[in-house]
Structure 1
Amino acid sequence: MPSFDIVSEVDKQELRNAVDQANKEIANRFDFKGSDARIEQADYVLTLYADDDFKLDQVREVLVAKLAKRGIDVRALDVAEKSEKVSGNKVKRQVRVRNGLETEVAKKIVRLIKDSKLKVTASIQGESVRVSGAKRDTLQEAIALVRKTVTEVPLQFTNFRD
């Protein structure tokens with residue numbers, strides 16, 4: 001029975017490369033000379049450091065540009081609302097990189113597929129949604145439907161089996 005998985009994943013190596021490139025650009029930019037602006041990575045949590053909120057926003061923009069160049073969808077970023085004060089006048093902000101489908105999004109996808117009356121079945125399998133059906137064409141219709149409807153998180157369609 002043909003099937004595929006709907007996942008939301010970020011390539012960890014590409015993420016590290018984007019952070020390294022952003023740090024290099026920050027170190028070389030004239031407006032960051034003499035400041036303590038940098039990005040630190042701990043698994044899928046990034047911490048942005050800067051001297052003030054304006055520079056913190058500039059660091060975030062550099063990071064977003066580098067992520068886009070490396071092919072990482074910026075919708076996977078979950079940026080903290082407020083920056084935190086660190087020693088003196090320095091500030092930091094946490095940026096979490098979403099990896100895997102959250103439960104609400106997975107339930108929304110399953111409900112969407114069931115309500116569409118396509119002859120496919122969708123089931124939640126951990127941090128992914130498995131969709132299976134009798135025909136390849138109906139699976140491709142399901143992919144098109146999910147791509148068109150779910151826009152708040154980046155989705156990949158993997159593990160297509162015939």
Structure 2
Amino acid sequence: MKSHYAYPSPVGTLWIEAEQGYITSISYREQQQGEKAETPLIRQAYSQLDEYFRGERKQFDLPLKPAGTPFQQQVWQALRKIPYGETRTYGEIAAAIGNPRACRAVGMANHCNPIAIVIPCHRVIGTNGSLTGYAGGFDIKQKLLELEGACEPALF
């Protein structure tokens with residue numbers, strides 16, 4: 001049975017979805033699939049997210065089951081290898097999965113990432129160092145990278 005829960009994070013509400021012992025989605029948009037429930041796994045997820053936002057957690061230890069194509073799965077595995085506080089370009093991710101010409105496809109897989117923050121697509125930037133698209137928006141991407149020390153605070 002699917003369950004979901006609204007987690008009020010410092011960057012806005014995150015919707016956590018779990019099914020059959022796995023986290024299947026952490027999204028900035030409400031999923032409304034399944035029963036609204038605070039299961040032990042969902043509590044574990046928001047506890048780890050709390051630790052992350054306090055700067056205490058650098059790696060997540062959650063059972064994940066993101067739905068996607070084999071190529072997307074390969075990209076998402078590569079994203080999980082980007083260390084906290086570091087960034088990679090789309091080209092670097094493409095090279096890491098053995099397909100250096102697949103930069104655009106990597107970008108699309110990044111865009112389809114169903115488990116925000118835990119699968120750290122926010123750590124992927126443009127070749128020129130620019131902050132490129134992010135499901136939560138550029139402001140949230142900037143805040144996450146600032147939290148991790150991967151970029152300088154924005155001057156607004």
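None of the figures in this text is laboratory data; all of them are computed from the coordinates on show. In this text the structure is predicted, and so the values were computed from the model without any measurement.
Which of the displayed structures (1, 2) returns the greatest value of relative contact order in percent (Cα under 8 Å, 6 or more apart) on calculation? Please report the intermediate quantities before stating the final value.
Working: 1: 34; 2: 20.
With respect to relative contact order in percent (Cα under 8 Å, 6 or more apart), the highest-scoring structure among 1, 2 is 1.
Can you rank 1, 2 by Cα Rg over 2.2 N^0.38 Å and just name the one with the largest value?
Working: 1: 1.29; 2: 1.01.
Largest calculated value belongs to 1.
Given -10000 as the derived value for helix-only ellipticity at 222 nm (-39500 (n - 2.57) for each DSSP H run of 4 or more, over all residues; to 500), which of the supplied structures 1, 2 does it correspond to?
Value -10000 for helix-only ellipticity at 222 nm (-39500 (n - 2.57) for each DSSP H run of 4 or more, over all residues; to 500) corresponds to 2 out of 1, 2.
Once Cα Rg over 2.2 N^0.38 Å, for residues 2-89 alone is calculated for every structure in 1, 2, which label goes with the largest value? Don't jump to the answer; show the numbers that get you there.
Values: 1: 1.22; 2: 1.11.
Once Cα Rg over 2.2 N^0.38 Å, for residues 2-89 alone is tallied for 1, 2, the winner is 1.
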